[in-house]
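Asks: The following blocks contain the structures, represented as structure tokens.
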Structure 1
Amino acid sequence: IAVGDTNLVAPISGEIVAKQLERGDLVNAGTLAFTLDNTRVVKVDFGVPDNMLPHFKMGAPVPVELEALGRSFTGRVTQVAASANRESRVFNIEVTLPNADRSLRVGMIATVRVDQADPQIVPVLPMTALITAESGSNDYSVFTIRERDGKQFAQLKSVRIGEAVGKSVVINEGLLPGERIIVNRTNQLADGTLVRVID
């Protein structure tokens, strides 16, 4: 077949980044001729440790900086690995960037920025400090120490618990900064019991 009577049509639009054939080569149907890159959108691939996963939700915006261009872009998380890489122990993340002006090139080095808010300080108590409601529900209380007329008393306060951390538990609601908590022998106390603090 004369070359002039044939057409070579790419299945996608893009740029030729590699040529596998030279003039005069014999080819068969299905022979790879060129490699195309469709750069209307580009993907940034990187890995993060497990404690960073909450910052990369599917569809979430992610700021990306390209030092070579001196510009920042906003991409979207389009893939989050379900399991960690067995060798590196990180989770692979894919962020997709629009590239209408074709300024982004395959192989460029990108920097991904993650805005981390100041960590919230929450109280953590031993589980021995928790008082479970007699009804067996998920209502919990703790004994705080209240002072009156120079004496100290046990005061029962309702709390809302969070996640368990070993033999301790996070208290999400119910306590004020600086409150002192009774953590042992709580089964011997009642609301208003006179107590003595031993430093």
Structure 2
Amino acid sequence: MTLQGNVHVICDLHLKGASDPQFKHLQTWLEGIPTSHGLWILGDLFEYWLGGASMLDPEHAPVLELLLQRTQNGGAIGLIPGNRDFLVDDEFAIKTGVSIHPEGVSLDGPGGGWLLLHGDELCTLDKGYQRLRRVLRSRPVRFLVRHQPAFLSRALARRLRRASKKSVPSKDPAQMEMQPDEARSRARAAKAQTLLCGHAHRYRD
């Protein structure tokens, strides 16, 4: 899949499941888009994703079915995991037909090369977050989360969210910004003229 032709990009829906009002909006929107149009999801499709525990959650079943219906009908979907759903894996890909790109992806598009990322990796001044990001994405932690009981995984997710919300007010806003130098460096390394990402979804003039 490229960014040539009709391609749609979404990110940061933070779906809690089929009962989330956002899901109905997503469903209606996707039903109005021809399957000949590509779709890229730049992370945080879910409020959190805990591997097998989330895969078996009845709340998530309609979301997975929506993605599968589209891919089975010929619609190409690419997903770059975000900080909330970085545990999407091969099982998710098989269940939905979605292609997963954990490290982002470089594509040909209008004006040359494009680099697609989630965006949290660009917040390099937030050292505490970047350390946590490395720990959570490490093989031991990923293995533990995938194999521990579902109730423990959900408790861990809630605890991390509470800790995150508590830490944000104490941080300098500039510390949490995406860093232009890091963005330019990654774009150069990917030979990309354009970088497209999500994550920092807040109002700006």
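Any read-out appearing in this document is the output of simple, stated calculations on the displayed coordinates, not a laboratory observation. Worth saying up front: this structure is predicted, and the values here are computed from it rather than measured. Cβ atoms are built from the backbone, for glycine too; each structure is taken alone.
Asks: Quick check: 15 is what I get for relative contact order in percent (Cα under 8 Å, 6 or more apart), calculated from one of 1, 2. Which structure matches? Present the calculation step by step, with values, prior to reporting the outcome.
Replies: On the way: 1: 15; 2: 23.
So the calculation was done on 1.
Asks: Let me ask you something else. If Rg/Rh (Cα atoms, Kirkwood Rh), for residues 80-151 alone is computed to be 1.03, which of 1, 2 is the source?
Replies: On the way: 1: 1.31; 2: 1.03.
Source structure: 2.
Asks: If Rg/Rh (Cα atoms, Kirkwood Rh) is computed to be 1.33, which of 1, 2 is the source? Each step should come with its number before you reach the end.
Replies: Details: 1: 1.33; 2: 0.95.
The read-out comes from structure 1.
Asks: Here distance in nm of label points 7 Å out along Cα→Cβ at positions 16 and 160 was calculated and came to 6.4; which of the structures 1, 2 was it taken from?
Replies: Working: 1: 6.4; 2: 1.9.
So the calculation was done on 1.
Asks: Output the label of whichever structure in 1, 2 has the greatest value of mean count of other Cβ atoms within 10 Å over residues 40-47. Display every interim value, and only then the final one.
Replies: Numbers: 1: 15.2; 2: 24.1.
Across 1, 2, mean count of other Cβ atoms within 10 Å over residues 40-47 peaks for 2.
Asks: If distance in nm of label points 7 Å out along Cα→Cβ at positions 24 and 176 is calculated from each of 1, 2, which structure is the one that comes out at 3.0? Walk me through the numbers on the way to the answer.
Replies: Working: 1: 9.2; 2: 3.0.
Only one of 1, 2 returns 3.0 for distance in nm of label points 7 Å out along Cα→Cβ at positions 24 and 176, namely 2.
Asks: Can you say which of 1, 2 returns -11500 when helix-only ellipticity at 222 nm (-39500 (n - 2.57) for each DSSP H run of 4 or more, over all residues; to 500) is computed?
Replies: Only structure 2 yields this read-out.
Asks: Of the structures labelled 1, 2, which one yields 2.9 when distance in nm of label points 7 Å out along Cα→Cβ at positions 88 and 112 is computed from its coordinates? List each step's numbers first, then the result.
Replies: On the way: 1: 0.9; 2: 2.9.
Among 1, 2, the structure yielding 2.9 for distance in nm of label points 7 Å out along Cα→Cβ at positions 88 and 112 is 2.
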